[in-house]
Structure I
């Protein structure tokens, strides 16, 4: 990488000179890519730089929380920076004696669901030697702009005024913040960075503590969105001593399902059950029928449905690849909500927190659409109007607080990220046709796969997409195991590209 005083340079390439790469985003995707890229390249040949505003690499939104109630929804022995060594994180936890500081991580049957922050610490420890050696450089800043120079290299400017240039660019941008539903947008008062009682960013540090200071532990809370983040909010509220009523509102009113619970003396079922690749379906309807049939077949053999869903995750990339674009869009439009409820399952501790509140009558899930919202006349709380699913009449209700957990706004990733907006203006990137992220190439040839697809199908050979933003092309890419598998492959693709460039 080169730090420049001004605009793009247009210097010629020199044979065998050191190449450089900038990774925009240092959450799990960007950090995992940097880790695996460093493992297979010589620092004399490739300089690796991550631009990430957080002081620690690898945590991102998911693992940088300070809330003890926010736990991984995957067992610790299945989380790792190495795809083929899934117990790596679990062994690290044992070496660090993590359970002595978090005895609640272990369930009654001996399963371990670590705190999200613990995994963030683990990731930082894996990157630390690379930072110390200089093979990896961390620019603690946000990327403000990105453009391709006449030379074919990329120039990135940070919010601290640094101007950097590199031969390769990787977009590993963070998950966009949840989109504020249209009826709630007017609640964010003009010129005011904070509206009392409203959490628009559930990942903000100490958001729940501040909320309860403002509204009290008996406050009524509306949570908009019913995914994993919603469940985290309920568990977090309980840990902070909240006693009031919580209403979780989403379009279908579905609650995330729980992970498999086993008794201590109960044999473990098979991790995977079924096969969805022989042959792979080309119809969304037939795929759905196959899934339902396989779940019934599993039940007849006393195998839980979770094993079927895990097979779908494991084979997800090839299943998705076999579906025509029109069928992918049908899956996103009609099945995504149901898939998310079964795929993004809850840690036992989080599920228990929801169950406890449901039994106490302080938690309910509603299938409804928001139609209007306003600040209460007395300045305390909000007046919210919604329509229950399948009904025509509306209901108006007062809430002391509102938390937005509608999930990452991937549909607006370009609009929310100025560097991406610039790259789109230059015709280098575009949204994926499914709306799930950025359009990414997928071929059997390493010289064009995993690269950004721009206007009219243009593919720049040195612009790559990492992590969940590529899931419109590669399918299941939201979980750490799938992202790890992807970044390990992408690291090899980039290594080969850098070697070819050095020989030019």
Structure II
């Protein structure tokens, strides 16, 4: 008999903070620099070097904690996490242990249309380690190079409660976490560059049981899609072990994306004892009520609140509001367009249709629409030109594409390309008469009851005018003349 199981999943996410300098020294945090160029005695762990805390990093961590509905601890403590690894030059990592920065928060996701809160157990600050770069293969000779540029970059670790019950919920939790951090401008969420990293703890238990099953930790996952696949694979693997009469071993497993399976990395017996103790070089981190309130006042409107406001204030659908608040820059772009044009729904359609398509086709990041060749002002002006009848909706698509390609104002494009809509009834009537005269059989079909041929005549007139004829005038004249 095959028993029913449920998954129990918790996520540990490391987010690099968007500071210009490292957590305990003034070295640059810029990604992609030549190896070991952004280093100093402090982040290299040289004897006698002392850490000096980056206040801006703490401010970003506080902002993230507030955005994730956490309770901030007035005092938190720096601790040394002791372990040896080649890219950790000090032999320990400055982190936080039993007295973290913040606790007891939550992220809200939706499961089958119903809201569900995933608890955030804790948020603590720490410094990042360096990076080992491996070249070659183990069996045929392999070299390892060390790059300490990342050593000392400020991180926050966000640990969820084991409230997640499926890989889909895990994906939604990560997507919402990334969105909140990006809205707050504390992390860019780039998993490929390692600025957002995720480990998953997964176990299974029979439905109805309260006791947790033996968990495995999944590491080396660099995309949300791979997190989902790794969890699905691991849950299936654990169920298969249990159904076969075996026992799940507590261990750390790596995700092999090319083979789409998890592989054992180390067992519980090999797990590290980090021997945490308070860092003697750093005093308690104190975050007083005044600083918390100042930080709270400086925070932008978060995505969920903005989504609800867009629905209420601009009469958008749930779907439209969700798309338009997917990034902060997209939400800003839409709101500026809506305020300038007074046409929120029309503006939303142009942004979600044409503008996002242009970005997708050119594989351009949506994080910074302030650099878009089409500005909210330009889009609002184009919408106004359609409303005034200067150009038709069809011509507007041409204008929109040209604005994106060239960055030119809509009025200039219209003048340069002669795209002004023909609204003169007499001029259009001559073209309508010519189209009717050239297609006598189609006229007979229309008058015999096949009124669907009207679209054919409209198309011919628009073709003759290069799409510039006023569509309403064309339809009115055709119906009148074809009626005989």
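Taking Rg/Rh (Cα atoms, Kirkwood Rh) as the criterion, the largest value within structures I, II is that of II. Of structures I, II, which gives 3.4 when distance in nm of label points 7 Å out along Cα→Cβ at positions 182 and 390 is computed from the coordinates? Of the structures listed, the value fits II.
Out of I, II, which has the highest value for relative contact order in percent (Cα under 8 Å, 6 or more apart)? Checked I, II; max of relative contact order in percent (Cα under 8 Å, 6 or more apart) sits with I. Of the structures labelled I, II, one was used to calculate FRET efficiency 1/(1 + (r/R0)^6) of positions 406 and 462 (r between Cβ atoms, R0 = 41 Å, to 0.05), giving 0.75. Name it. Derived from I, not from the others. Hey, helix-only ellipticity at 222 nm (-39500 (n - 2.57) for each DSSP H run of 4 or more, over all residues; to 500) derived from one of I, II reads -10000; which structure? Checking each candidate, the match is I.
Here the criterion is distance in nm of label points 7 Å out along Cα→Cβ at positions 142 and 254, and among I, II the highest value is seen for I.
Read the figures in this text as sums done on the coordinates, not as results from a lab. Bear in mind the structure is a predicted one, so any value in this text is a computation, not a measurement. Cβ atoms are built from the backbone, for glycine too; each structure is taken alone.
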